[in-house]
Structure formats: C-alpha cells, structure tokens
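Take a look at the structures below.
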Structure P
Amino acid sequence: MYDVYLCESCRVGSTIPKPSPDDLSKLYSAGTYRLDSGKRFNPFAECLIYVFRFLRKKRIQKYIDKGRILDIGCGRGLFLEIMRKDGWNVTGVEFDAETASYASKAYNIRAIPAQSVIDLPDESFDVITLIHSLEHTPDPAGLINQCKRLLKKKGLIVVAVPNFFSFQASVGKKVWFHLDLPYHLYHFSEEGLSTLLNKYSFKILNIRRFDVEYSPFGWLQTLLNLSGVRENLLYDLLKNPELRRNEISNVTKGDLILNFSLLPLYFPLSLILSAFESLILKRGGTIEVYAAKE
C-alpha cells in the first residue's frame, strides 16, 4: 500500500501516498501506539529504555551541562523526567493534545501539541532533541527552521533518524525494521540530514552511526523478517501485554518456534553486523547528529 519516493538531489525519501491527518491521529491514538500511561513495552524492556535515556543525558551533557531543553517527540516523558531530576528546565512536544497528555499524566511534565510550537518564544532553549521524531513530521524543513528560531545562539540540536542508505536498509529492503511505514513520513540519508541542518545554519559537531538501543535490534528484527517469521514479531512480543494482545492474536506456533529458534544465531550476528556497518562501512542503521546553532 505504501512506498518510498527518493529525491536523488536531496537524498531524502518520502512516503507515498501520505497518510491523511485522520489516519495519523488513529495511528498514534491511545491504546494503539502506546497505553494511556505512555508505556509501550514489557517491564524488562522498559528497564533497558531507562538506561538508554540516562546514557542520552550523559551524551548531551558533554556539550551543555544544564539549561532549558525541548524534546520534540517526547512520548510519555521519561527522558525529560531524567533531565528534570538532574536540574534541567524541561518542555515536551507530541503529535497532538491526546499524546501530549501522556507526559503530563506520567510525570507532570509540561508537554504541548505540535501545532503549539510556533507559540514558543524565540531563543528560549539551550538544547532541542528530535530523537526518532523528525521522520514522523509532515514538514521536516519547517520543523528544523522552528528549532533554529527556538534555540539560543550556540544552542545544541540533537537529531536521530533511521539511515535509509544504511547497509541494514539495503539488505532488509521492504522488511527493514526501521522503515516502519506509514509512521515514517520521510527517510533520511546522512548526507540529506546534514544538508538540511546546514541549510538552517547549524554546524555539525558530531555524527554517531551506532546506537546500542537501535542498531543491533534493527538488524535482529530485520534478519528475522527476512527468514519468513511473521514481520516484526519479536518487536510485538516485547510490547506491554495490553498492546501485545491484539498484535499477536493471529500468530501461529510455527512463527513462535522459528522466531525463538533463530535468536541464538541472529543475536550475535546482529551485533557483528551493527559494528561492521557502523565502524567499517560508515553506514550505520541509525544516525544521531549533534549540531550547534551558528
């Protein structure tokens, strides 16, 4: 139903046809994308997510130790809660008022719907993060321009996206885990993302091509998908039981047996492939760019 059109000049792909606003609202609605509490995964996965968010805080503090941070695509607000406990002034942005309410309910964090970003004052943030959210927005260039307006001079922007030109993507093709149609409206290369940031006067400070949270699992799920297991089954099994119930209602015993029998082989292989594509090929499955407003 959905496909990707690649612009050869800007090295950015776009999902066609574009989901309507009503379709997107249903995709992200409570009980579909995450629970009312904002949680999406089982307790073990949620513990790992906490560790990953803590590590993200540490990476940001290599550039700016304290200040005001805006997290665009804040989800339930866990990352912002970790930042707030460390002395940061935090604000979150989510798809609409319903999804923005997750952060308010879970952690009493100020979160606003995406359409309200234009009401935020100029040069009011030291850091803006877009961690796997830029690919979800209908206007990436417009959002980066808004970030330029909102950031203080020499403020930091952190953008993480799947790499459409990664080795992982070229092997997985339509069953690549991080393709995630139709949630991902745009599909970035490292060159395309860097060009977009440079266009709006951001100076690239660092590019991370390996992420322990996203890179190995991207390979693991992609390899399972390629092996004939029901697509993204392992990912669905990791979800909170309430969300998982609908996702795996039609899964066969054969799918489950094949999925778990391949894990001992594919898990170490995914680690090797993640290191190879990131360190040798410089084409990691995800890209995380740190840039400063000039």
Structure Q
Amino acid sequence: MQMSRPVLTLPEEDTLVSDDQLESILGDVLELYGYDFTDYSRASFRRRVSRLFNNDRFLTFDQFRNYLRNNPSYFTRFLEQITVTVTEMFRDVTFYKMLREEIFPSMTALPRIRIWHAGCATGEEVFSTAILLHEANLLHKSLLYATDINATALERVRSGIFPLDNANQYAVNYALSGGKADFSSYYDVYGPDAGFKELLTRNTVVDTNNLVSDCYFDDFNLILCRNVLIYFDKPLQDRILKLFHRSLAPAGLLALGSKETLNFSAVERKFFQPGVEKIWRKK
C-alpha cells in the first residue's frame, strides 16, 4: 500500500531508539522485505536507524515504524541509509602500493584472474583495482565481480559516474599509491560529474548480493571485503569468513580493512599473512 509522506516538524532533540524498538524494526524488515539484519552490530545498526528517524523528522517511533512497514518505496531509502559505506579511490594508499608492487605482479602467470569486491558500495575500490590491473597489463584477462546489498549504490558502479569534485583527491591518492600516469586520462567530464572510461568497466560484473544470506562459491584469486565486517557481530563475521575461504582458489588472497583481522576468527589457521598489510593467503 502506497502512503503519502507526512509533513512533520523536527523533534526538539535527537531520539535514540530503544532495544525493543530496534528489535521490532529488525523483525519488520525481515518479515516484510526479506532482509536479515539480526546479526549486524547492534550499536552500528542503532546509530543508523536513529539517525534516519531524526533526519526524516518523525515525531514518534510508531509513526516511523508504520511508515516503513507500509511504504515499500521508503524501505529503499531505509536500505540506502542503513548500508551506506564511506569509500574513495585508492583509500589506504599503502594497501594499493602492495597490490601494485607485490600482489598483481605475482599473478602475471595466471591464465585468468578472478577478483571479488564484496560490499563494494559505489565502486571506487573496484575502479581503483581496475586501474592497477590495466597498468600491470593484466586487465584484459581479469574479471571483477562487484557486489553489494545496496542496489542504488550498484547503479553508480554500473554507470561509472562519480562527482567531479572528488577527482583532485582521487588523483592525489593515485599518485601516493605509485601511479605514474595522469589520473584524468581515466575519465571523461560530464558537467559536475565524471565518468570512467569504458576500458575500466568492460570486465566488471555488477550484482546485488547479501553476504548474510546469499552464497558465492567460485575460484577467486583475490577477494576484497574492506571495512564491511566491522559492522557485523562475531558469529556473522565467522560465517562470512568461512564463505570467503570456500570461495577462494588455492593460494587465493583475502583483503580486509585496516581495522579488521583474521586473528581469533574461525578461519585463522587456514590463512597466513605474507606482509604487513591486511592481506591473507589461503593455505
């Protein structure tokens, strides 16, 4: 049932949803829309739900909950806000230097390179990887899978469009990561936006994927899931790490975010860490 958006005034102060309210939202989203957030970090989930409640100026929690339950179009906004991820080109430049100088040169003998960006958000890391592969003369034999739960974010990946205002920072990150070319050669300008050239998008497959419930079993040479696991509780982290282990080819590599680790995980003994960056190789 489609409902008109109520016109509301801003509450006098921000509201933090209670434990019971949070559980009711989790149940509604699973029952009505099929998305299971029950194993997400409660603290992170509460912050994002509370922020959405306050930003959209609902007066009461019941009003917010009823609107979410009865308006599927609002659930799209809910999903976008709950799963929003901060990302940028060549984020953590030392990580990309390791990819450039050590990881990708070790893959030159492979007949085919398969890479999975799990939780890719709007795709800045996907395009960063594509640039490195291109400069290593490996992109032509690479296949990049870009997946995320957020369908709106994936449309950005498919289009290859990004705000032109970000280009200067991306160029700095690119140079610091060892890039020697002119970063602007990789995109065209369209008014206030820029679009990556087709050579960076032609070998990328974009698809919706829920790491909580979906399966992806294939022989990947590299899986990147950076700054995603921090939003999950420990049991869900272990489930996803087991999925990654099964999805990697022998001696495949798993890359995590700067605050993530395999230490004390269910798969810790099935990997070893060849360097100082957050990259592990499957035994």
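What follows is calculated from the coordinates using simple rules that are stated; it is not laboratory data. For clarity, every value in this text was computed on a predicted model and none was experimentally measured. Cβ atoms are built from the backbone, for glycine too; each structure is taken alone.
Each of the structures P, Q was assessed by distance in nm of label points 7 Å out along Cα→Cβ at positions 64 and 184; the largest value belongs to Q. Quick check: 31, 29, 23 is what I get for Cα extents along the principal axes in Å, for residues 48-151 alone, calculated from one of P, Q. Which structure matches? Source structure: P.
Tell me which structure, out of P, Q, gives -12000 once helix-only ellipticity at 222 nm (-39500 (n - 2.57) for each DSSP H run of 4 or more, over all residues; to 500) is calculated.
Structure P accounts for this read-out.
Calculating FRET efficiency 1/(1 + (r/R0)^6) of positions 40 and 120 (r between Cβ atoms, R0 = 25 Å, to 0.05) for structures P, Q picks out Q as the one with the greatest value.
If you line up P, Q by relative contact order in percent (Cα under 8 Å, 6 or more apart), the top spot, with the largest value, goes to P. When distance in nm of label points 7 Å out along Cα→Cβ at positions 80 and 136 is computed for each of P, Q, which one produces 3.5? So the calculation was done on Q. Assuming 0.95 is Rg/Rh (Cα atoms, Kirkwood Rh) as calculated from a single structure, say which of P, Q it is. Among P, Q, the structure yielding 0.95 for Rg/Rh (Cα atoms, Kirkwood Rh) is P.
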